[in-house]
Structure P
């Protein structure tokens, strides 16, 4: 079978009992993504960096597709968790990059007064495969050189 789009275990997580994301209902847009390990997300303090929640996953997709990482709708109210970047965008060429093999993570801030504990296997967000369009006269030819935050670093 030809690979079109999907998820794989990222290097370094092969023996960590990572579950591949699943849609829970026939009409769900998003695949539920679990935390790869226990993590504490501290209460927000001015100047703090977001906490990266590892998934142990990488994603492959078609040429005109990207993977959108979205928060669970229940996270802000129940746990005080908001995505630091509002929505994550995983490009096709992030897959198997030389820095981190394409391992994608969720970047959270915790707006509650107390620290929040996320347990391994807990669903932390959703991943949605999406098509995208190219503008007229687009001539992008760059090649990704790295992993997280490397879109502007290319050959």
Structure Q
């Protein structure tokens, strides 16, 4: 009897789980520098009309000078009309000053959750990332991008 209940519980868990697909795209930055006037544009085709969780993705070296990154995100439809605009404060270090991202030698990869989730209808979208720091250019950033659950 105990094995039967365990079998039913496992079967219910497997059937009730919903798969979440996360798609990620990044833009490489020339000379590993993100200039203020340089937009990173990522295009996604959304296939369903549900709530989508977005993540800001960044790869940087250990020589990056700041513990956070300020970014502006514009979400545009296929006609390049801005349907949403938000400011992202991306923490890159913990309270002790250690890098948050996953390390690979001297390169750190961070995926930072953007709140709140957005509701998008099926269609083509442009996600425009703009560097919003005071400095005109930020060295030691390899690439930036967006991850989107669908």
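Bear in mind that the values in this text are calculations on the coordinates, not laboratory data. Predicted, not measured: the structure shown is a model, and the values here were computed from it. Cβ atoms are built from the backbone, for glycine too; each structure is taken alone.
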Among P, Q, structure where mean count of other Cβ atoms within 10 Å over residues 31-38 as derived comes to 14.6:
Q
Test item: helix-only ellipticity at 222 nm (-39500 (n - 2.57) for each DSSP H run of 4 or more, over all residues; to 500) calculated as 0, pick one of P, Q
P
Taking distance in nm of label points 7 Å out along Cα→Cβ at positions 23 and 47 as the quantity of interest, name the structure among P, Q where it is greatest.
P
Given a value of 3.2 for distance in nm of label points 7 Å out along Cα→Cβ at positions 39 and 135, calculated from one of P, Q, which structure does it belong to?
P
P, Q: which one has Cα extents along the principal axes in Å, as calculated, at 49, 38, 31?
P
Working back from 44 (relative contact order in percent (Cα under 8 Å, 6 or more apart), computed), options P, Q, answer is structure Q
Computing distance in nm of label points 7 Å out along Cα→Cβ at positions 103 and 119 gives 2.3 for which of P, Q?
P
